[in-house]
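**Student:** Got some structures for you, see below.
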Structure P
Amino acid sequence: MARSHFTYCRLVLALLLVAAPAAASGVAPEASGPVFIEADSLTHEAGNRVEAKGNVRIRGEGLTLLADKALLLGDRDEARAEGNVTILKDGDTLRGDRLSLNLKDQTGVMENGSLFVRKGNVHLKARRMYKLVGESYRLERGDFTTCDADPPSWKFTATDVDVTLGEYATGKNALFYVGGVPVFYFPYLIFPVKTERQSGFLTPRTGNSNKKGFTFSLGYYWAISPSQDATVTLDIQSKRGEGLGLDYRYIRKKGSEGTFRGYAIYDSQQQRFRGDMSQKHLETVSDTFDIKSDINLVTDRTFYRDFAEQNGVYNRNSLESSLSATKRFRRYVLAGEVRYVEDLRVDVLDNRKTLQKLPTINFTGVRQRLGETPLFFSLESSFTNFYRPEGIKGERLDLDPHLIAYAKPVGPLELSAWGGYRLRLYDARGTDAGNVYHGSGIITGGGALSSTLSRVYETGSAAMPRVRHVMIPEVRYSYVEEKDQDNLPFFDYNDRIVSENRIVYSLTNSVTGKFTADDGSADYRELLYLRLAQGYDFSGTRRDLLTLVDEGRPFTDVMAEAKIRPLRQLSVGAETRFNPYHMRLSTVAVTADADDGKGNSAGLAYRHARGQVEYLEGHTSLSLVKPFVFTFTGRYSFDRKDFLESLYALEYRHQCWSVTLSYRDRIDNREFFVSFALSGIGSLGSFRAF
């Protein structure tokens, strides 16, 4: 086999540009490095004419050309390749019967060409692929799909496809085929070329709702710059009117970032403009100073009930907006915040009685040691200005300094003690007594005695050779002075501090296993966490909404918290409280999750609080019968004896497309969706049957 190399690289660079639909940049690279040519027969004649025949293999600049025959005419700036022409670069593949190039203007044509782009799994075919001047291409009768099968499950075909890298691809007389059968016709098709983020229209969505009627929404994605983009959405609802939405995202220097989202509609049913707006921003001024904003506004209380779809949004009761600034020093943190709350409950006449915090200023002293002593000092303080047009308002200064001591008296024993004096000062207006200047100081304190005991056990198992058991017994005492506070203004529960004279004893156990990974490295996983605790009140008074408390019942509920993970694919958690006087459970919260990593998962959660709430929620995803995936999510209320929400979905997954049937059942709404998605293209929209 003949073999040669030379530094005249324009042939390879031109071939690289022909392969550019896969990986071209805006500027052609300069020629550098050798080019190797291998063939059964290789001749180099005068006039820079190089001819290679039989098993031709040309390598250079990270590109490989295979062909039965190749010819380089240096004096005419032309290059040709014939017979099973294949170009390989970075996992992308260009194939064809015949390739001809003009090295001077970097134009050419590939006969019966097919291009595979690894990123996105894109397959592109054309009778002729023309490389035009610059970064433009033209395909004669081009086919596009992301399916590997031949023939593909779906494809687009179009005449006169024009492609400009970094911009758009357009096609005339486009047809969408499913299994070889034409389904949709588009007189003109345009889509962004995926070299970077590109502006363009998104797939429209259609549906139907008993509140909105027939709906149609069309979005336009605008790639403003590498650091910002926006989506503008036109929303048409037959029962409510026309709406417009905007989503704007940006990133700034030093990690600053933010988002803006807004939606407005002229509600033809209520004959008025309605909408909402949310804005979030983080301004990182320096490593120790940042400013945050979280602004949320809505035109009326019932807007979310009429237009929102997500749980937690359409049934929200309040809307909060805040602006804050935080400055961190070496030993102190200074933070200020302005917070405004909008009450969205329908039965509230207006927002004039809603208490606002305008502003709150917090000054925190980080725990620091006093000299060489075992004493530490910390401080928590806040100043809040409470305001509302109607009702009590005023200012509160809250000072809470603490002195903490640590010691290790004997062996593994650890001892800590603390004491403080919480002082609250008020200037209140709007009370029955007029303006009130008042203060109250409360003594606080406590101590804790604990020990950490641990031991490692050899199991003799190769999969889990060692197990570590850690046990932490602890006794903790807390004291809050009992003091009459009825003469103080009431803004929030910090104005009515409940006295405390309680001892809490607890035992915490943790079991951690050391496993051997497949590569021989060590892998640690907590197998069991269990904490049991109970308290005894010497005064018999405490704030407890679930257990009757008086002098004759000084013991608190027995509290248990457990987390079990016997297998990597299975985890169980539980939190419960047991009343020792009535011999019954006060609260129960149990969760279980399983995931085999193969598309099958399930989760279950049960929550019960005596006299307050009791419900069961679960979710599952099953892919046992390929290629179908079934998912279910539901929440059942034992109080209502009915499901609050259920969602069933069945998805058929193909290598390059999928279709999903879903049914959602809520108390006030029922919906059925059919959605179809193409791999590499995205969803084609959804149809809501009712």
Structure Q
Amino acid sequence: MVTVALAGNPNSGKTTIFNALTGSRHHVGNWAGVTVERRSGFLELEGESIEVVDLPGTYSLSAQSEDERIASRYLSSTEADLIINVLDASNLERNLYLTTQLLELRRPVVFVLNMMDDAERQGVSLDLEMLQSLLGGPVIPTIGNREEGIEQLRKALQSVIQGQDARIRQIPVNYGDDIEGELLKIEREIGRDEHLASSQIPRWLALQLIERSPESEALIQASHAKTAITTQVNSSLEFLEAHLGADGGTLLAEHRFGFAHGLVTEVLKRQPLTKRSLTDRLDAILTHRWLGIPIFLAIMIAVYCVTFVLGKYPQDWIGYGFSWLHQEAAAVLPQGELTSLLVDGIIPGVGAVVVFVPIIMLLMGCIAFLEDTGYMARAAFIMDRLMHLMGLHGKSFIPLIMGTGCNVPGVQATRTIESKEDRFITILVSPLVSCSARLQVYILIAGTFFKPIPAAFAIIGMHFLGFALAMIMGKVLRLTLFRGVNNPFVMELPPYRMPVLKATFIHMWEKGSVFLSRAGTVILAGATLVWFLSHYPGITNRAWTAEYQSNRAALQVMDIPATDRDAKLAQLDLTHESRIMNTSFAARFGKLLQPALAPILDPDRKRPEAWKDGVALTAGFVAKEIVVGTLAVVHQASAQSSSTDVRVSPLQDALRNRSGLTPLTALAFMIFTLIYTPCLGTVGMILKETRSVSWTTFSIVYGLGLAWLLAWATVVFGRALGFA
């Protein structure tokens, strides 16, 4: 199978081109041995299947970050038969630096000039024929988000793969006689190792050695010719520095920038603009020194308000559907353990989580919309000064924003941070940012114990508290465990663009489908396990069973209205289930945790149901969504609600009337949920990214300690202010 690699700078529209080529026929995983995302898909050309690999966006193949190492390693191997180089037509010279490195790989390259509409708006015109001649490959102008030019790209790929495109030529960058002479000497020494010369491109490896790339030096150390190669590399570097007055990496970079500048001079013409661009005018307001942060906060508040208002309607519909399903299952299925598992465990446990899918999808859709407009990059720029004051790198804001969806990709996104100290600080504080799974707990608890307006402010407050704690703990870690210089922040600000709704809806569906798959796997398994632990070993007192059966039989023949009989039977079943649950494994475990949680969730020691909090929070270690499902199971939330308000769910009714929580302890529960041990997936990602059991354990322990301390402080100060 022919393999095509997609390479380009961040924000060049590379993934948009990938999606346009592969459609829905792609999958996402990780590169072997690392946590960097690998996205690959398939393209059909005249009945032949072509694999397309979307490489991480990178400005250079001179490996610094994990992304650059992955892209460099893949492209320098023999896996890719053809390269598609995606270039931002509105910022061509900057993009061509990577192109100069791709040309060194001696592979056929198809060049995609993306975002041609942006270039035209900036008064840029390009001589495509001249550009094709200078680059040695077909140049296809595209507007990726509209899929314009994609058909021409398919035809160009087909002709190149079939070897029928006369535009394909080798165009190596010439580095001057001195550097070229030393490169030849290093290539000859590399040729002493046949395996090394066949697995790598000798000229590319020689260039990497001149730049002192750690990846290339590691390859040489495994070669039997390492002594001869290393000796020649050192000799060449000494010669070049003595004769040209700079180190090898600087000399190569100068020639590459010179090549890019000369090429752009030949092919690009720019018409003078009579007025400032839209991007400049918007940036004057949105990135203003004093207005930037208030505007950002207002946008975030608006996003959450829109999410909750619009999401409430489908959320209610799903809730009604699960209530109906619960009633039908209880009425139709025969009594027994399997029926109890389904009716009292799976339906309320999974249903309590699935109702939040509309809100999660809307929130992710809003964030995707802001990312596609180019505003989220500005948000990182706006927050840079504040992040530095708190000891964090400006780039750390992007992982923190991603963490609002899920902490796992948030931790994963830290790989773009070059400094190890900055990266580790960001990894350790990322779990403090409130994710979408915790959002369900806030909505449930705040909606149960607060009126609508205070509930909205409590939910928004949890998110701001998470960010504030992340920055404060970043400063603490910088002053204690990670002393050092805080590096400056450099980030490209892409032009503002109007997002394509199709792409936004795709992002919404991807996030929602991931959430639903968790509901069908992890949450289903969690609800089943919690039901088992809360029902076994069961009642040990036979008198309870006899009393329950006798009372139930008497009620069934009692001459009273059917509605009254059903209510009394439901209350009797509830009491019986409570007796069972209080002798279960879950109750025993929860009562072991109760003394530790009592100061924050039961300060007066008057809540007989307090052990259930510990069970729910412990289940949340697997996935925070399970907290809601566990509460539904242990509090026996069912369709039999005592509330006359149809907007109150069975679980909200159970928490409000039977849990013993107050608004103050409910707030402490939310704060504890925000901060304590992250979910199992996040812990696993921290372990992968840090490659350290010690740092992973530290993240768990300090999170638990901080959660307990702040929740306790909330209760103490709240009671002192008279809110008990």
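**Student:** Identify the structure, out of P, Q, from whose coordinates FRET efficiency 1/(1 + (r/R0)^6) of positions 42 and 666 (r between Cβ atoms, R0 = 41 Å, to 0.05) was calculated to give 0.25.
**Tutor:** Numbers: P: 0.05; Q: 0.25.
Only structure Q yields this read-out.
**Student:** Still on this structure, please answer the following. Taking relative contact order in percent (Cα under 8 Å, 6 or more apart) as the quantity of interest, name the structure among P, Q where it is greatest.
**Tutor:** Q
**Student:** Tell me which of P, Q gives 18.1 when you compute Kirkwood radius over Cα pairs in Å, for residues 266-337 alone. Could you put the intermediate results ahead of the total?
**Tutor:** Working: P: 14.8; Q: 18.1.
Of the options listed, only Q reproduces it.
**Student:** For P(r) over Cα pairs in 10 Å bins from 0, in percent, the calculated result is 2, 9, 13, 17, 18, 15, 11, 8, 4, 2, 0, 0, so let me know which of P, Q that is. Each step should come with its number before you reach the end.
**Tutor:** Working: P: 2, 9, 13, 17, 18, 15, 11, 8, 4, 2, 0, 0; Q: 3, 13, 20, 21, 17, 12, 8, 5, 2, 1, 0.
It must be structure P, since only it matches.
**Student:** Tell me which structure, out of P, Q, gives -500 once helix-only ellipticity at 222 nm (-39500 (n - 2.57) for each DSSP H run of 4 or more, over all residues; to 500) is calculated. Display every interim value, and only then the final one.
**Tutor:** On the way: P: -500; Q: -20000.
The structure behind it is P.
**Student:** Using distance in nm of label points 7 Å out along Cα→Cβ at positions 58 and 658 as the calculated read-out, with 5.7 as its value, let me know the right label among P, Q.
**Tutor:** Working: P: 4.3; Q: 5.7.
Only one of P, Q returns 5.7 for distance in nm of label points 7 Å out along Cα→Cβ at positions 58 and 658, namely Q.
Read-outs throughout are calculated quantities, based only on the coordinates presented, and are distinct from any laboratory measurement. Not measured: the values here are computed from a predicted model. Cβ atoms are built from the backbone, for glycine too; each structure is taken alone.
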